[in-house]
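Q: These are the structures in question, set out in turn.
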Structure 1
């Protein structure tokens, strides 16, 4: 979008209100006139090539069909379609619809709506994280309680109170095998 219009002010205001930690990067772009379509394409490709943006907003305020025409150009539509970064289009007023709007991942009726689509509300995200953390803690405590109870049951079981019972049968078996071995060795020796 243009660096001096109401569009960028609306986007900045909305993003900072909803998600103040978001970082915005403006690619100053011609949005009307003969060179506008080429400039729009160049900046879409430039932003997309950086590869580290969560989303792009392509926006401009209202105007006549001629003013909005660069957003109907095939090369702009192709650049939007080719971008790997999700694109929100907000071109013109609510009643204006351009080809860029139709090709974009999402169309927003206004720049404010585009900004609202681009970022969550920070307080809602913090609340969601807190709720998930609480559920995780509860699950962990439940699992810990279950394991502790199981350990206590094992610890109090008859076998663990007299651990020699665990291998008592094996000791008798080992004694018998040892006696047989001595008998065989004695027989072989004679």
Structure 2
């Protein structure tokens, strides 16, 4: 099944991480890939320590797409496409290792901020849809980010929209270590 956590509110990645931890707790392999993010967020180190969880990132993070130079954007696109291929390769290895043929779910894949990667032109909707269609029926896929395209929404089984009602950022408070990052 396909899940989407979208919207402008805080909690999309946190929800995906919760699902990853839950799956890992049931010995389901997890492939957790983050687009347009680095690996400095506090939860990433914990995810890496959980057996059966593969955490993947692009080699470089040049910050916000709009502030990147042309060369940085070129590298970001190249590495984003390579990251999606790395997810595919890691997924294939994970399901080959999975011994329980009777399991309801053979793998959980999280594509964190994949919507932003599509909006920036790093990945196309077609590439993401082809990826989704290429996974097995027993594979759960979670996509996160703002403003999912209609075609992406159509293939989803779950869509949860996170809506901000209040946020400290609105009062000028920056992301705090251990809470928002």
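The numbers here are math on the coordinates, done by the rules we state, and not lab data. These numbers come from a predicted model, not from an experiment. Cβ atoms are built from the backbone, for glycine too; each structure is taken alone.
Q: One of 1, 2 was used to calculate helix-only ellipticity at 222 nm (-39500 (n - 2.57) for each DSSP H run of 4 or more, over all residues; to 500), giving -12500; which?
A: Corresponding structure: 2.
Q: A value of 39, 17, 15 was derived for Cα extents along the principal axes in Å, for residues 97-136 alone; which structure in 1, 2 was it taken from?
A: Matching structure: 2.
Q: 1, 2: which one has P(r) over Cα pairs in 5 Å bins from 0, in percent, as calculated, at 1, 8, 17, 20, 21, 17, 10, 4, 1, 0, 0?
A: Of the structures listed, the value fits 2.
Q: Consider the structures 1, 2: one of them gives 19 for relative contact order in percent (Cα under 8 Å, 6 or more apart) as calculated from the coordinates. Say which.
A: 1
Q: Let me ask you something else. One of 1, 2 was used to compute distance in nm of label points 7 Å out along Cα→Cβ at positions 17 and 145, and the result was 4.4. Which label is that?
A: Here the read-out was taken from 1.
Q: Between 1, 2, which one scores greatest on distance in nm of label points 7 Å out along Cα→Cβ at positions 33 and 105?
A: Once distance in nm of label points 7 Å out along Cα→Cβ at positions 33 and 105 is worked out for each structure, 1 has the highest.
Q: Moving on to the next point. Looking just at FRET efficiency 1/(1 + (r/R0)^6) of positions 113 and 153 (r between Cβ atoms, R0 = 25 Å, to 0.05), which of the labels 1, 2 belongs to the structure with the highest value?
A: 2
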